[in-house]
Each structure stands twice: as C-alpha cells, then as structure tokens.
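What follows are several structures.
Values in this text are rule-based calculations from the coordinates and carry no lab data. As the structure is a computational prediction, the values presented were derived from the model and not from experiment.
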Structure I
Amino acid sequence: MCASELIAKARAGDDQAFRQLTERHRRELHMHCYRMLGSFQDAEDVLQDTLLAAWRGLDRFEGRASIRTWLYRIATNQCLNAMRAASRRPAKEWDVPEIQPPAPSRLGEVAWLEPYPDALLDGAIATPPGPEARYEQKESVSLAFVTALQLLPARQRAVLILREVLGFPAAQVADMLDSSVESVNSALKRARATLHRRVPPNRNVEAPPAPASPAEQALVARFTRAYESNDVDAIVALLTDDVRVSMPPVPLEYLGRDAVAGFYAAIMSANRQYHLVPTRANGQPAFGTYLRAPTDGIRHGTGLLVLTLTDDRICAVTRFDNSVLPWFGLPRFLPSH
C-alpha cells in the first residue's frame, strides 16, 4: 500500500495504517531525539510525544515534504520544547561510601549523558544521510560526538544535526524550525565554531580498530583480564597519554594516565572482585560491570563501562550507573559460581 493510501486510511482513524506509515521511521527518530537530548530514556519519552502529535495532527499534513521529513519536523520541535521545559538536573555525588576517590582533574560540563545500545543502531541509521551531511554515521553516534552536541545551544544543536548529520537542505531545515535560510546558516556557522573549539579536529589521531576485528577483540580481552584481576598497571598500559575517565551523572573527570592510575588504584582494592560482561554502546565496546558480594558470592551490577579506542589503545573510559543495564539486556545481578 502506498503512502497516500496509508495517509488516507490513517486520517479516517485507522491506527494500524498510521503505525505502518510511521513504524519504518521509529528507530531513526529515536536516535535523532537521543542526539538532541543526550538521554536514551528522554528520547523514548519525546518519541512517544512525537508520534502522538503526528497522529493528532495528520489532517494538517500538506504533503509538501515526505512523511519522514514531516516527522523530523515534529520530533525536533518536541525536543526543543522538552529542553525548554526541563529544569537543569543537578549532578549526582559520588555514592560509594567505602571508597574515597582522589581529587578529579576537573568537573565535567555534561553530566546527564546516557549510552545508546548498539542492538538498536541497525534501524536507527538505516536511511542514508542526505548529500550535505558532513559526519559519518559511525562518528555521529559516538559518545564523544553526542557529548559535544550537548554543549551547543538548543537551536544550534538542532540545526547542526539536521544539516550535517542527516543532510537535510537548509531550506527544509528552515521550514522545520519556522525560521529563515539565513538564520539556519548563521546558527550552523556558530555551531561549527563551538564544536571546533570544544572538540578540535586532530588529524594525528589513529582510527580505532574495526568493530569485532581481531585487533579490537584483543584489546578488549586485555582490558577485561586487567580489570577483573584488579591489575592497575596492566590497565594503565592500555591507555593513551591523554586518556579521560568520566562517569555521568557524577561529574568527576580524570585526565591523563597518572590521574587515571590514581583513580583506579582507589577503586580496585583487593577485596573487590569485578566481573565484566561484554556488550556494545554507541558503536563502541562496552561492559556491564558486576561486583561479587563477599558473603554469598552473588555478583551485583554496578554500572556500564564504554571504551573509546584509538589504534591499539584506549583513549577514554565512560562509566554509567547500573540503571542503564536493562537497556542492554543485562541483568541487575548474576548468580555465584
């Protein structure tokens, strides 16, 4: 059934036709909301609001653009509304009372960041970007890129994503935002400048190994062995000189091998035995982390680690709390063995 027939049926109240019309775009819209908000859960909430608004407003769809473009217009404005309505979330304090971390190198600017499961990426980036896109799809889902987006003002963020990640023409973006082409181009210029200052391009950085390649698997295996054996020296040997460890929503950040070594020395005491369960997040290797209880041996989920790789080293480790584990199909605890 063609789109026009589905639209006619949906306008007549056929919710099955509406689902058929919109379901093919659901995952990419979720990823768009995630890039805008930096939060997997907030993206899900806003996506539901987007689909409800589309259902209620289908009579106003004029057909000047595709259904996909119309849905992106609604989703973008729903994200902007959510960002205006949300109060600034406070950062969380360190909450492991038996461990005192060293003084951080700095406090992170983006605390409310969440990971995105690779299991959902297939449908999220299935549609090829437009010809004006500047970012590769793999780069545009990375934690580093999503973090940098959160540093942009809301409308600049929307313009940069729509223009340079998704490749929509400036005229379409202006229509989506009820703006002018000149305003869109100006916002894009400012967004580019901010990203360049925050994340300057480094042409000397080596590309990471390909996902699931022998090189990536070897590096992941070495990290797993070192982490599970509490071998701080072995962990540090895998890191770049400028490595960064962060742990949103706790704002502590540790920069450089010496600072990171001090952090891991503090958390890896002899009586804390970790177990790592591999997964993937944001196109990067990741692990559910589990801590063995000293009494019954049950391993309790403590969080999710995401590794950012460059060549044969790890340049960033991002830790998220255990509330994200279910998104990756990981249990809250593992039985003893």
Structure II
Amino acid sequence: MTHDVIALTPAMPDTKTLLAALHAGGPDLRVNGAANGAVAQLCRASGQPLVSIEAPRFLQVPGEAARLLGMDATAPVWWTEVRGTSAVTEARRLAGSVAGRLVAVLGGTTWPREAAHTDVVAVPDTGRAAEAVLGPTGIDVLTDKAAIVIHDRPIAAATPWLADVIRFTTGTGRELHLITPPRARLTLPLRTLLDHIPGRWVVQDPEHGYYDGLTGSELTWNDGHFTPAADPDGRPRVASPFKRPRADGESERQLVLSLRTIHPATDHLVLGGALECAWQMLTGAAPAGWSTAEPVNLPWSRGQLTDLAVLITSVVNAGWS
C-alpha cells in the first residue's frame, strides 16, 4: 500500500523547488526517473523506491479538490501527488516531508493536512537490493495473473498513474485488483474503467474478509488472484454487508443516464454538442471541465475534445495500416 500525500499549491513546482523537496531524505538517497520521465522516485542506494512524485497537474476546474479529497482548494491550483511505499517504515514521513517542502516554498496546503512537515527523514540503507515490482509505479503485488493495487484514500479515482497500471495489466493479460477499505468509494470514471477491463474492486473488511465492492461476492485468494467463493451447491456466497438492509428501511436507488451519438466524420465536425445540451438541461449549466484522467483539470472545450478524438483516430488508423 502507498501512503499518499497531495500538495495543492498556487504556483507550479519549478526545478529548484522540486530539488529542495527531493532533499527531504538527505544526501544519501538517489533520484530515479520512471514512467518516461513523468515520475521522479526517491530511492535507497540499493535502488529500492521509497517515494514517487508525479508530474504536477494544473487544476483549473472548481470543486475537484472537494470532490476527490473532501477539502476546499480554490482553483486554479497545482496538484502534485507524492506516494510513499508501505514497505519501508520511514517512507510515510518522507512523503509528508516532500509535500510539506513544496507547500513551505510555494504556499497552499496538503492532503492530509497533518501529514505535511519539513524535517529531514533519515532512511537507513539495509545494504540489500530489494526485489522490484515490474511494471509502472503504484503496483503493490504482481503475480502472473493479477496486479494488486492497495488504495487507502476515501475516494478512489481514475488518476494518471492508475491509468498507467490499467494499460499495463490489459497489455500483459493480467487482472487489476484494486483493494480498498470498506469506507472507500469509487468515482464514476474509475467504476466505468473497471466495467470494461479484466479487473475487480476488492473490499478488505476487517470483520467480513474480502468481497467484491460491486457485486458483493465473497472473494478468496487462489492461484495468484482473487476469485469468488462458492457454497457447496456452487452458488456464489454474498458478503454480509450486502445482505444487511438499510437502517431507514429504504433500498438504494440510482439513476444512470447514457447518451450515445453517431456523427458523420466531416472536416467541420465538433464533438460534445449533445453532451453539452443534455448537461445544460439536467443541471442548468454547461459542463465545467473535461480531462483524460482525474482530477478533471481542464475547462470544458468542445474544440479540445474534438482534437483529442482526431488524434486518437489518427493513431488507431496508423496502427492498422
């Protein structure tokens, strides 16, 4: 499991500020690059990654920090994720120091607020090279059948690093198992992704063991991945939390609206008009933003959405030719 700290700053972390943040572990740690340069890692001399710092994202959409973190941060703001591995005790404080140094220089705040500090965190080197998990950063356990990501945020979102993990799992024929505590929730984009890939939301409940967060099926670890548990008659077992009635006696209801449009591909086509119209009718306002990952960081733009669709189409067509 990673220990996540997010720095929300009014200015972009520049090279000098990032270097100051990367000195949170003193001079004995090394800096490695990952994800084609989009991630910087603080590592022991043995090469074991301790902390990963994602490339900052310029968050221009109001309300995103409140939606994903439950805290106010006036947009525009720069969102920088710092993740410390749970395999090393000092990594949690090291992640807090990296984020705290960014905020100390640039202003702003961190999530969680109490995690931020600017102390130098000494990390003893064991002298042994730890076994690295192959694949992108963020994978906690990797087997031949599954990539395990242990997520402890209250809201699990389709972040860029998790999207990298999903691309890795689908490209290598593995399943994604996203493990969260019972209190966690998924954003709609992440739930939609899990519906379209070999993946599973695994709830780790101290009282009821492991179960599927979407179907309620009890899960067991079998041959390198989680599988549904079955009764002797072959029927899947349902976890107790999915059997309990609501305290108010009402059943939960959800409204799911799907909108699909088909347009002739012309030089003058601009996408997003039907979505914009539906959004306006349902909410009384135009969409606030759009993005290819969460947090949603770009102001709504039909032109940019169309440009992305054209780019994807060109790449796909080039791959087929």
Structure III
Amino acid sequence: MLEAINTDGKSIGSKQTFKGMNFLQLADYSTDQILYLLNEAVELKKLQKQGKPHSFLSGKVLGMIFEKSSTRTRVSFEVGMLQLGGHAIFLSSKDIQLGRGESISDTAKVLSRYIDGIMIRTFSHESVEELASHATVPVINGLTDLQHPTQVLADLLTILEHKGKLAGLKLCYIGDGNNNMAHSLMEGAAKVGMDISIASPSGYMPNEEITKRAAQAGMETGSTVTITTDPYEAIKNADVVVTDVWTSMGQEEETAIRLKAFQGFQVNEELCSHANKDFIFLHCLPAHRGEEVTSEIIDGPHSVVFDEAENRLHAQKAILKLLLS
C-alpha cells in the first residue's frame, strides 16, 4: 500500500472494509475509506502505466445503465472493467424494460441474478437509492442531478497528484451551487480535510442538507465550508479552482435565465488573479468555453482538466476493484 495519502501526517496503512457497500455518495464513506480508495487508484494507475496486468476482476461483469448520455463515464467504466480483467455491458434505458415501465425494484432484482455490479447514470438520486435498496450486488452512482461522487474522487486524485497533499488546501467552486459537482465536492473536500468555498448567485445555493452534512464532516477533519454570493471572496487564496457548466442536462429551457443570473461568475484571468499563484484549475467537462470559463484558463498553464478526465478511469477502477472483488 502507498503510504503518502493522509490528513494529519499519519499514513493510512490498514485495509478498509468495503464488503456489502454501494458507492452512492461520498457522505457514506469515512475519511479512511476515501483515502484508501485514493491509494488504490494510485497503485492501479502505476500498474496501468507500467503495462503490468492487474486482472483483479477476472470473470466479473458490470451492468451500466444510462438514462443520461455520457462520454467520460461510459468509456472510463467500460475500459476500466476490461483492464481489470472483467467485462461491462451497456444498458440504455431505451433498450431495457426499465424504459418500458418495469419497476426499479424488479430491474434491480433481475440484474442482481446476472451480473456482479451495477453502475447507473440517471436524473433522480432517489432512483439510484431505490435501485441500491433492492439490488443484491454493489450499485455505483455514475451521476445524478444531486451527486457526482465518481467525478469528485477523480478530482481528489488529480489534486493529490499536483499538490502532493489534500488536507490543509483550499478548494474554491464558482458557479451553480445547487449542482451535483458542488454537492459532491463539498462532501469530498470536507472528508479529506480541505477547506471549500462555494460562490453562487442568490437562488442557486447548494442543498441545505448536504451543506450541513459537509460542515459536520469538516468539524471532524478541521476543514471549513463557506457559502457566499461573492466569487472574489470565495477564490481568495484558493489552491484549487473548480467550475461547471451553468446549464446542465435537463435544464436547457432555463439557458437564457441562467446566462443572465451567472454574469460575474465566469472563471477568467482577472478573477483567478486573486487565487494563489500556483493554483490548479479543474472542470469535469464538457465545458462551455466563453461562458463559465474562458479559453485562456481552461487551456492555460494552471489547467489540469485532461489529467482530471484521465483520472476518472483510475479512480473508478479503484471503486470497482474494492466493491466487486
């Protein structure tokens, strides 16, 4: 085990228990479990880069349900399963009975008889929770409107690689606070001891329950959670700057309203001049260049968005290995 990831200067060396667990939101995981997942991701990435076989899931099958389209989620999970020696099956909601009215509970029970794990990317977080409550195999949340935990695990891995640590850093998120990325970033950052500040326009603040949960986690790790309507206040002394699209899938009818509401929240060179000089920039992609972020930032020297995109593969392989093996 790698012994470099820690929150308090002490290495995390003991194996964590993941038996019987799902991966629905980072709040369900302890600090040690998240750090252990990151350790596994680092080790799996090393094996892949060295061209060494790592078939920990030989014979295992992952079913992937997609109600929302994706580039990174589908490719990274499918490739990840292949590299781990297993197989992934793409299940479009249009092609399975779930899309024709079969209940989520029946779908969960049937799929559990065939496969070793389920990854689902959908709209409602409640649907994922219902699927997990009836499945007898691990369920992984590939994205809901409320949470995006697989992306944030990859983000934490990327920050670790570029900053050498997590605890004590400040992460700033600017944009739509009532957004799956903002919610999972709050939970993830607080769990690993990072301060997080979120700047959003009034009316687009994060979910109150998730905010309280993240603040409670921060009390245990020594991190702070700050919510503000002032992007300049949020970004001051930030080590990591993150944004996301202003209009997510399913919100297209709100585009004009959102473009107006988010004026002044664009991540650009002027705003980023208030962050630390060695800040790194993250975006889960796809990006709307010229809206939430300028090309000068996303293509500039501070941007690590393509390292971040690659790390979806390695972070998710860690989740798959520990939940399915």
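Taking volume of the Cα convex hull per residue in Å³ as the quantity of interest, name the structure among I, II, III where it is greatest. All intermediate terms of the calculation are to be shown ahead of the outcome.
Working: I: 157; II: 196; III: 125.
Largest one: structure II.
Compute Kirkwood radius over Cα pairs in Å, for residues 82-257 alone for each of I, II, III and report the one that scores greatest. If you can, show how the numbers build up before the last one.
Values: I: 19.1; II: 18.6; III: 17.8.
Sorting by Kirkwood radius over Cα pairs in Å, for residues 82-257 alone in descending order puts I first.
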